[in-house]
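Asks: Following this line, the structures themselves.
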Structure I
Amino acid sequence: MKSGSNLEKVLTSGQFAVTAECGPPKGTSAEVVKRKGEMLKSCCDALNVTDNQTAIVRMSSISGCVLLKGLGVDPVMQMVVRDRNRIAIQSDILGAVALGIRNMLCLSGDHQKFGNHPSAKGVYDIDSIQLIQIVKRMRDEKKFLNGEDISGEVPLFIGAAANPFADPFEFRVRRLAKKIKAGVDFIQTQAIFDVERFSRWMAMARDEGLHEKAYILAGVIPIKSAGMARYMASNVAGITVPKEIVSRMAGAKDAKEEGIKIALEIIEQVRAIKGVHGVHIMAVAWEDIVPVIVERAGLMPRPRL
């Protein structure tokens, strides 16, 4: 065991894992995080707390993780390299471990020009692959990036994101391989709507044995309206939404129910793909639908290890 986290235990025991996102508020209310945590803790093995997602200022990921820990939830601390240099990053990692956080997702972060402080200076002292290397060295060698010793253990289950849909397609598995070589234990993918393309990406990953070197969790976003489907298809970089899905949502009498059905179909299909070890459900501003989807997908009850 690298961290002893619940997520690590579920995955190493061979169970099909379920994770979801708990977006912290644009404010100071702990109750917002606690409400989401209480809603999701029985249907998920771990909950990601986003780190100023889409470059919009929110409560810190570390604070959100601590609030979830208090509820008995296994949190995944997300950390982006956009906002911190290597000194701040290593400091926050030590602090997170001291507070009992055992999972970490290493990310580049959305560029600040897309957020609510577009003139902010991006730090990008290191990239996401270098961040993975830093965390692995801190954990396995108990050393900082500069080679100095760390006092105490740094037990972290290291995660990263992967996007099977960005171009050039052939480079996607190369990048996955680089992240795994850097030290990743688990991967959460971008949202999947084009299952055929995701299946090809997984086949390429299997050809290189990558599915045996890291646990891959397939990303799922439930769509709640035809407008949301059209917006993601046209405006969200790195997400491929086939025309058939947009048409299904546009023609549905009950758009939300149709969105749930699409999510359930995607989960059923990705579960059948060799090398997929779980799903990561990103219910954007629709967290209360996650327990419904997990239940209807036949993924309840969750293991308690």
Structure II
Amino acid sequence: MAPSRGYLTLATGRPAFLEMAVDMALSLREHTDLPVAIACDAGLTEAAKNRYAAVFDRVTTIPERFLGGRTRKFGVAEATPFEETVFVDADCVVLKPLDELFTALDGCDLAFLGAQLTEAEDHNHHGFSTRWLMKRFGLESYLKTNSGIFCFRREPAVEVMEAFRACYVEEARPALRGSLLLGRWLGDEIAIGIVGGRLGLCSLPFPDTMYWPQEFDTIDLANPSKPLLHFVWPPSHELLEALLDGMRERRAKAGIGGSAEEHWRAEARSLERMKRRRRLLERIGWW
């Protein structure tokens, strides 16, 4: 029998994150017939089940041990109801079909958006030199990734994501927390990069899945060139308003109440501050 397949997103903490996940899921449903599930903490699980049963086919709960620090995403392998899963972050809007990503699992158990780098290729990853990270953690390669989208097989991914969690808690955070004073960001992707390098994890074979910051000025919602818009960079005022219009229309069409509009606006303002801070750090040579 063919394995069960579906999409999974994540919402923990504030109710606004659940509302963002609803907007993402409604945009995703325009481009797939596969089921869409959400993994929540205990505080949001009942709200997702009671208010948004028409949006999510399944609601599951993230195990408690993943809810500290930047490790929440590492719990999705245990939380997914599918044998094969494409994970999509809640702060995304899906513009075109993503189902083709499942073919990445034909040759590996986990596949991430990004690339394996060697010391010959020195990239900036959240303010860290990838070459320096490789030397610091004794790596022959480093998986530079954006964790807004990835795919995995449930059973083997459970062990790997436990390794991500252990790396973040026991290695990356203790060793690198002082770097936060230099404006660097110590998130889940650093642990994924370290463990991904050690294990030689796969990259998605579709490098153009997501819009990158330098491409945000080129986004045309009427004719998108890529399937995923991840809020990793501040959108222009016009783009943000068009995205919000689409979210309102999808909710109305689905008969879904609630709104994440103010949170999306707050997210855009936060990204604008991040952009200014990064430009400053670049000018003084810290980024």
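Every read-out reported here was derived from the displayed coordinates using simple, explicitly stated rules and does not represent laboratory data. Since the structure is predicted, the reported quantities are computational estimates derived from the model, not experimental observations. Cβ atoms are built from the backbone, for glycine too; each structure is taken alone.
Asks: On distance in nm of label points 7 Å out along Cα→Cβ at positions 50 and 266, which of the structures labelled I, II is highest? Can you show the working numbers first?
Replies: Numbers: I: 1.5; II: 2.2.
Checked I, II; max of distance in nm of label points 7 Å out along Cα→Cβ at positions 50 and 266 sits with II.
Asks: Another one. Once FRET efficiency 1/(1 + (r/R0)^6) of positions 194 and 258 (r between Cβ atoms, R0 = 25 Å, to 0.05) is calculated for every structure in I, II, which label goes with the largest value? Show your work: numbers first, answer last.
Replies: Values: I: 0.90; II: 0.05.
If we compare FRET efficiency 1/(1 + (r/R0)^6) of positions 194 and 258 (r between Cβ atoms, R0 = 25 Å, to 0.05) over I, II, the biggest value is for I.
Asks: Given a computed value of 34, 16, 11 for semi-axes √(5λ) of the Cα gyration tensor in Å, for residues 138-249 alone, which structure among I, II does it belong to? Show your work: numbers first, answer last.
Replies: Numbers: I: 34, 16, 11; II: 31, 18, 13.
Going through each structure in turn, the value belongs to I.
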